[in-house]
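Before anything else, here is the set of structures, which you'll find just below.
Bear in mind that the values in this text are calculations on the coordinates, not laboratory data. Being a predicted model, the structure only gives us computed values, none of them experimental. Cβ atoms are built from the backbone, for glycine too; each structure is taken alone.
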Structure 1
Amino acid sequence: MNLEVHHASILTKDIDESIAFYRENLGMRLTSRFHQEDGMDTAFLEDGPGSTPYGLQLVGPPFRGWMRDFFEKYGPSMDHHALLVENLEDWVPKLKSEGVDILETPCEFLSSRHMVFKDPSGTVVELVEGTHRAPQPGVTEGPNSSTGIDYFINHSSILCNDLAELERFYNRVFGMKTVYDHRDLGYILVVDPAFQADSNREAATLEIMGPEAEYEREQAFLAEHGPGLDHLCFVVEDVDAAYRDLVARAVNFPYPPEDSEFNRLAFFKDPSGVDVELMRSIPRSRMGL
């Protein structure tokens with residue numbers, strides 16, 4: 001079954017503020033926005049260069065169903081990640097056989113069909129049927145950022161209580177492949193079948209982190225929130241230059257950039273309080289592809 005990582009989603013109290021933040025500071029493009037009658041306000045953005053087949057969904061109130069329950073429990077936060085598939089009906093028996101908690105069976109949603117379930121960590125996952133997001137006429141807006149820094153949206157991260165269990169789930173059920181294995185440090189990266197098949201494709205990965213990760217930020221998230229999506233990551237050519245630019249724009253960084261074991265990283269918070277990571281790109285050669 002063909003499958004690829006599609007988008008990450010953030011529930012926000014003020015969607016206009018969030019759209020402005022990502023456009024003005026990270027140069028993202030607004031490609032569509034849907035105002036549902038008496039319902040949610042939903043926007044889709046892609047990175048400024050437009051070369052990464054991965055997007056960001058922002059959802060504003062009023063929330064309904066499982067989103068309302070999620071927002072009441074956690075407040076503004078990352079709420080789900082989504083995978084693009086060709087036929088939702090093909091996945092229903094497979095997911096039922098895995099015993100997953102299905103929140104929404106296949107149904108029409110905005111301009112496509114989708115279904116929603118929870119993975120073994122309790123993280124909400126959406127399957128979207130159809131093609132990549134087409135720009136919505138009359139809505140598409142280019143980036144506001146003019147700093148010359150390109151921000152490429154790269155991955156979302158799941159914190160879980162059992163890294164091996166969640167790795168097996170995504171490998172076995174969705175055909176994802178572990179390509180950046182640092183389970184000794186408590187984390188791995190997995191890539192979708194579309195990434196594996198196309199040597200020219202930009203990275204769109206899913207990070208899985210277990211309790212073995214001894215990083216202060218991640219441990220605090222697990223203690224306060226429990227398992228779930230905890231941050232969104234962008235890659236940049238120069239982390240320090242991006243840090244200086246964003247600080248000048250009054251973006252909140254808890255601490256300055258620092259070297260990790262294999263990269264240079266910096267974290268800041270968006271208007272919803274979601275942690276956003278900056279890092280240098282990981283070459284395919286280091287992923288074993």
Structure 2
Amino acid sequence: MSLPHAWHGDGAEPLVLIAGLGAKGTSWQPFLERAARSHRVLTFDNRGSGQAPPLDKDASVADLAGEALDLLDAQGVERAALVGRSMGGMIAQEMALRAPERVSKLVLVSTTGRADPHLAEVFLTWARLAEAGVAPDLRHRASLLWCLGSASLAADGGRDGPARRYLAARARTDRPLDYARQARACAQHDALDRLGALRCPTLVVAGDDDRLTPPHHADALAAAIPGSRRATIHGAGHLAYLEAPADFAAEVLGFLSQPGEAGDERSEEGDTRTCPGASTPW
């Protein structure tokens with residue numbers, strides 16, 4: 001099985017963007033457009049999202065990671081940088097653990113190494129609501145309160161604000177049963193104790209107003225991965241790439257543009273950085 005996918009840009013270095021819960025691969029805009037100026041970017045629909053086949057019952061994040069690696073094989077990609085957000089960050093962790101030689105750099109965005117009881121309950125509640133047939137508009141509006149920071153919600157009066165874009169994308173791609181199965185997989189994710197084996201250069205990014213995966217999840221990831229760097233996007237929630245696109249792109253693309261392999265310019269204690277952010281999410 002080949003997952004639906006697309007290539008963007010014509011840069012020399014391959015970059016793989018891994019989408020979050022229920023999202024299509026191309027949902028990475030506006031970051032996708034910026035990244036494609038300097039990289040050859042691969043996007044794809046995870047199983048259960050977009051145009052991909054339905055997700056198997058009881059599928060795990062590790063299963064999704066295996067399918068992503070199969071796609072890299074099919075595309076002839078021996079080694080690439082990975083950027084994964086939320087569920088995509090969980091998938092990226094499992095990919096790097098399973099095939100470390102395939103990952104040149106790793107960027108983990110708004111994600112966690114372990115779904116603690118609170119986060120797991122949020123995912124399981126979303127799964128139950130989808131399985132119960134709750135109207136999609138109501139489900140997605142409820143999830144919006146977890147996914148956007150307060151500044152984004154307050155500033156979303158325009159036609160192209162982050163909340164409107166989020167809801168419009170969810171309405172176009174809603175697959176309740178597959179969404180529920182992905183959410184249940186996220187609730188079971190637990191890679192934290194294994195991440196110490198990673199040696200690729202790693203950046204952990206989080207918005208300081210993320211209600212779904214608060215900053216302590218990013219702190220735990222950064223502490224678990226030797227020499228990783230930690231970046232904060234101020235004023236952003238869970239969807240930092242959408243809420244603060246310029247700051248997010250500067251942080252991530254800046255990291256990806258730095259030369260070197262694992263161990264170069266990295267300390268065992270890690271490197272904590274913050275991005276000043278703007279007064280509005282745009």
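Suppose you compute helix-only ellipticity at 222 nm (-39500 (n - 2.57) for each DSSP H run of 4 or more, over all residues; to 500) for every structure in 1, 2: which one lands on -12000? Could the numbers behind the result be given before it?
On the way: 1: -7000; 2: -12000.
Derived from 2, not from the others.
In this comparison of 1, 2, the computed figure 0.10 for FRET efficiency 1/(1 + (r/R0)^6) of positions 9 and 193 (r between Cβ atoms, R0 = 25 Å, to 0.05) is attributed to 2. Comparing mean count of other Cβ atoms within 10 Å over residues 17-24 across structures 1, 2, the highest figure comes from 2.
I have 12, 35, 34, 17, 2 for P(r) over Cα pairs in 10 Å bins from 0, in percent, for residues 97-224 alone, calculated from one of the structures 1, 2. Which structure is it? It must be structure 2, since only it matches.
One of 1, 2 was used to compute mean count of other Cβ atoms within 10 Å over residues 73-80, and the answer was 18.4. Which one was it? Working shown, then result.
On the way: 1: 18.4; 2: 13.1.
Only one of 1, 2 returns 18.4 for mean count of other Cβ atoms within 10 Å over residues 73-80, namely 1.
Work out the source of 2.1 here, i.e. which of 1, 2 gives that when distance in nm of label points 7 Å out along Cα→Cβ at positions 89 and 121 is computed. Don't skip to the end; give the middle numbers.
On the way: 1: 3.3; 2: 2.1.
Working through the options, I get structure 2.
Among 1, 2, considering only FRET efficiency 1/(1 + (r/R0)^6) of positions 41 and 241 (r between Cβ atoms, R0 = 41 Å, to 0.05), which has the greatest calculated value? By FRET efficiency 1/(1 + (r/R0)^6) of positions 41 and 241 (r between Cβ atoms, R0 = 41 Å, to 0.05), the leading structure of 1, 2 is 2. For which of the structures 1, 2 does the calculation of Rg and Dmax of the Cα atoms in Å, for residues 169-256 alone return 14.8, 40? Comparing all candidates, it corresponds to 2. When distance in nm of label points 7 Å out along Cα→Cβ at positions 25 and 57 is calculated for each of 1, 2, the greatest value falls to 2.
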